[in-house]
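Visitor: Each in structure tokens, the structures are laid out below.
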Structure I
Amino acid sequence: MPDIAQAIAPRQETDDERALRRRSLTLGLLTLTYFFSYMDRQILAILLEDIKADLLLSDTQLGLLTGFAFALFYATLGIPVARLADRMNRRNIIAAALTIWSAMTALCGLAQNFTHLLLARIGVGIGEAGSSPPSHSIIADLYPPEKRAGAMAIYSLGVTLGAGLGIIIGGTISAYYGWRWAMVSIGIPGIVLAIFVRLFVVEPRRGLSDANQLAAQAGDMPSLREGFASMWQMPAARHLVLGVTLTSLIGYALTGWGPTYYQRSFGLSVAQIAMVIAPILMVIGIISGVGGGKVADWVARRWGTWAQSAMVAVFKLIAFPFAVGIYLVDDPTTGIILYGISILFASSYLGPTFALIQGLAPVKLRALWAAITLLVINLIGLGIGPTLIGVLSDLLQPRFGEESLRYALLIVAMATPWAIFHYWRAGVLLKRRDEAPAS
């Protein structure tokens, strides 16, 4: 009798089945978390001129606030957080981190001088260190290699949405109520989101979506030194990290100072940038991110994963002349059109890059590899990029006056071919690896 009852009873859903059934919800919440992360990080872009006038700051100080002061703690703390994420519950780490950085963003609105704002921005960086490495690891466990670039591309929409809506929301609130209320209004909703992340994000089994998942579970956890060594010893991984780092340096520099450039050189108001330009550019960025992920998945099925790196190189090469042209024109409409075209092709790199890195990483080191990548990206890209623009602008100011920012941005944009080379080289190495006979 018990055997009959057991046979007709509904089968219990396994943890693995539950994780896969809810992976779209998990991806959506992780993307929303990344959106808040990037919005809280980049909101200063639209507020720089107001903050400069209120607190009497230099461009170099503004560059430090948007760049190095934030990036130093954000990047370096990512490594210990990743080690925790490779051992502990990743969902809980993300929820706690989201709470911290959202509260610190709100506190930025209370700053009375450069030091206050600097400390609050450091707090934002400390909190955000706990978001991306565990998120990358969860996504890689929920999606198999042939679907991973598309999933990472959706997650990477947090960059486009965060930057775009940060400007739209922050600029609109600032135009009516001032920059301080903009910071508070952006920060508080993230605390509410942290509750939803804790309740609904799935914590999957490590290696769930990989063919070698059973082998991945065996053995001891590699050391931190072994994690760094494993990444450094793989040439394709090195070139991918160099490519995404240079791309990020240029991207953080140009987007972090973009609204200020529109105000100084094109004469646009904060409201015009927030309500007209930012929505258009955000939509283009979404199309680029999602479309780039779809194209990356397609080229991987057609030619192999190496083609994803080649795709990024080609798209960035197409975008380059348009990105440079933004700083060679005086008409705002022409400048925005050029910027839109450059974003359409250049913003598709994140999903394929992180998918390739997660595909190359040993399963037990996925969060650590993500953290190492983010360490380099943010120390060099986010840390140096915006800060470099501020320093260059101040240095060029005696010669070019109000146009010094234009030429500082142009100098940094001209470094794009360097990033293209590393993506091309990574593609060559990945192709060789795929074509090598199995030993």
Structure II
Amino acid sequence: MTDDLLARHRAVMPGWMPIYYGEEAIEIVSGSGRRVSDASGRTYLDFFGGVLTNMIGYDVAEINEAVQRQLATGVVHTSTLYLIREQVELAEKIARVSGIPDARVFLTNSGTEANETALLMATNVRRSNQILAIKNGYHGRTFATMAITGHRSWSSSSLSPLNVSWLASGDRLRGRMAGMSAGDIAEAAVDDLREVLATVTAGDVAALIAEPIQGVGGFVAAPDGVLGAYQKVLNEFGILLIADEVQTGWGRTGEHFWGYQAHGVTPDLITFAKGIGNGFALGGVVGRASVMNAVPAISFSTFGGNPLSAAAGNAVLDYVLSHDLQANAARVGSILLDGLRALDLPILAEVRGKGLMIGLEFVRPGTTEPDAAATVRVFDECKRGGLLVGKGGLYGNVIRIGPALTLTEDEAREGLAILVDALNLVDAEARIG
């Protein structure tokens, strides 16, 4: 049945849509807690959560009940041309936790759409289509968001409605920042920003958009404080700061509720999505009222923040706060990070991340040369061991770990054991090879 579904998928879906595990692709048909089952009946511990989206896990009573209550009204959609109580309540909560005074919220269907909206607002405020973006970043798959995506594998077109200037990433293994200390990276980053502003822009730049931790880029992050150092320079020119928190928000890093808070800044705009819907299509922008209100024409979202997804979002955010999932991410994430950092394997160049956002970068032993093949082997061995993880990185050589924030300590140790077995096996193969 799975093979037939794979063939049907290939026959009707575009070829550029990736699907994990190739000929052994799985169909996930049920889930509970942090576990999912495929069509053959095999159960897996899920350490990727639908790309960091199933943030509370599967089959969560509080979310199910909120959605069922809304379904029982018979109203799934009305559009934002009418008052939507669930949307207003969710926006109020997001504004309160955003850290932005007098915030306004606009709800969308996805992170891509959220980033498009933030770009619309920033370019209107500044009357400029010039944007600063960071190499190795990812912000979406639409025309403008591809233009600010500094990751070759995800850039499907060189055409752009924006004039984009690029800043160096915080990658400490290779590139401009390789081998630098945290302090030196911060200094180099500021020098890079000033050089870019002085040389390749017309001066009236609209905004810098940055992920506090680069998601698709393989969970690469500049040292804490770099966004703060950037903002001091940005403020000299009136340039806005957009924090793309699609993957880092809602307490996932453990240290803070938002990734930007590690940097001592207050963004003008924050974009969010993924986890806030726990699988329901929901994203948005929260920001300063003066920026959010800058759109000079009528605009709205037909489906964004509809009664059903907003009901789910309210239940998700209530659950995150009432169960202090940020603290759980810090506690349980430390089990994984400590266990992985204790390994001394030539194929494993770096274990990085915060909380329940962890990246493992693979190289050819004795070098910094990316080893995508070893990454795929670890990826496949994890699946054979009953663990689902993600992949990413500029060179396809990073395992991405982003479990539900409800992950228990026992589940963390269980997943860690499977990971360690896979890593040791693939490392041994590399030594022999």
Structure III
Amino acid sequence: MAEHGAVRALVEAIGRDFAEFAPPPPRTGGDGPLGWPGYAEQRARAAERTGSEESVLCGRARLGEREAVLIAFDFAFLGGSVGQDTGARVVAAFEHAREQRLPVISLIASGGSRMQEGIRALQQLQVIARAGLRAGEDGIPHIAVLRDPTTGGMWAALGAAADVVLAAPGARIAFGGARVRSSGEDGDDFRAEGKLADGQVDRIVEETELPGVLTELVSLLHPARPAAPEPAPVPAALGSVTSPETGMRAVERARSADRPRARDHLDAYFSNRFEIGGDRAGGRDEGVICGFGEHDGRVVAFAAQTGTATTPAGFRTAARLIRLADRLGIPVLTLVDTPGAANDAAAERAGVGPAIAEVFGAVAGARVPVTTLVIGEGGSGGALALAAPDNTWVTADAYFAVIAPESAAAILKRDPAEVPELAERLKLRPQDLVELGFARGIIR
């Protein structure tokens, strides 16, 4: 059986009724644009070995109740390399997705641009990147699956540009392939596990789990949505129903280890959800949970703080989630719970100020409605960045303040014994936030 059968088996396992697209007319004949000696024979041998005329298989299939466009690379065909005809097929697949309003799933295993076609091959990175960008601007989601290996141009122009990035366990993923890297390193930094730790991959998925995971994602991110979605409903209260008597009591309740946390609220709110993680710039913050879920039959995006100081990676991940939801027309729910932004030297080096600015900008620029529930600590600008202007609610277990009362005492050079008095002066209780016009109401 031709080796290409393995790729066809993969796409047929992922989706039912796979139908391959008719490829665009070939542009590369003979020994190609460079007249590379023996190139025609190389392509002929690859075609005989794999049963395909090119390194990519494109078509559409049904995943659950939805359809999607699939772009699958065949590493057995000249290392999954990209030439002019490969690029034309990928572009045509994205165009079909735009016309039919279907999500795109790219299954990548590629060594990069095809050297036998030189600069004509390298230019395909621009062509493919532009096709993906145009589809994204039209609200078409792109899910990439990084298989072994994914290196060079298809990591940079296709895989890393996807909205959600999955990876096979142990897959080699790097811009420079092992044979051309300046160092002899080949550890986790160049594999799926390292990319996950560095926030460049959302999840590592076993091949047996891939059909179910992709079906769930296609269901959540499918682009058939109303032009103006309704705001996400406010989650129900899970903790106290009575407001705190004093400011200090509000702070103590918000800091209590016994009150409901973000995962408790997400579990109660969503019937199912898919989490994404990482800022795509080398960072991951486990204290910020982002993703998409289903609530009463509707898809809602979420960004939730879990009570820790939020790092630059956490803010950038939240901004990434909000921008993606806005592009796909999905309403956003944010859960605020942080003592504040991380303020150590590592946070400053990683750009905590610009990262917070990204979230402020994402919320301010969102065309979809953003709903916020403050479920615990609302620590200054690090909490405010995720709060929706004019649509913020608060639980009875929460507070929100321009500064923590202990920090206020330090700044004012007051005795620590005066912290409770400062908590009163800050007017940070839930009922104070409603009275001052910051919150719309207390969820009980």
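Visitor: Figure out for me which of the structures I, II, III the number 26.6 belongs to, where mean count of other Cβ atoms within 10 Å over residues 331-338 was derived from the coordinates.
Guide: Corresponding structure: III.
Visitor: Work out the source of 34, 20, 18 here, i.e. which of I, II, III gives that when semi-axes √(5λ) of the Cα gyration tensor in Å, for residues 67-282 alone is computed.
Guide: So the calculation was done on I.
Visitor: If you don't mind, another one. Hey, helix-only ellipticity at 222 nm (-39500 (n - 2.57) for each DSSP H run of 4 or more, over all residues; to 500) derived from one of I, II, III reads -10000; which structure?
Guide: III
Visitor: Which of the displayed structures (I, II, III) returns the greatest value of FRET efficiency 1/(1 + (r/R0)^6) of positions 27 and 123 (r between Cβ atoms, R0 = 25 Å, to 0.05) on calculation? Provide the component values of the computation, followed by the final result.
Guide: Numbers: I: 0.35; II: 0.05; III: 1.00.
If we compare FRET efficiency 1/(1 + (r/R0)^6) of positions 27 and 123 (r between Cβ atoms, R0 = 25 Å, to 0.05) over I, II, III, the biggest value is for III.
Visitor: Here's a follow-up. For which of the structures I, II, III does the calculation of relative contact order in percent (Cα under 8 Å, 6 or more apart) return 27?
Guide: I
Visitor: Which one of I, II, III has distance in nm of label points 7 Å out along Cα→Cβ at positions 131 and 147, as calculated from the coordinates, equal to 1.8? Intermediate values should be presented prior to the final figure.
Guide: On the way: I: 2.5; II: 0.7; III: 1.8.
Label of the originating structure: III.
Every number here is computed from the coordinates shown, using simple stated rules; none is lab data. These numbers come from a predicted model, not from an experiment. Cβ atoms are built from the backbone, for glycine too; each structure is taken alone.
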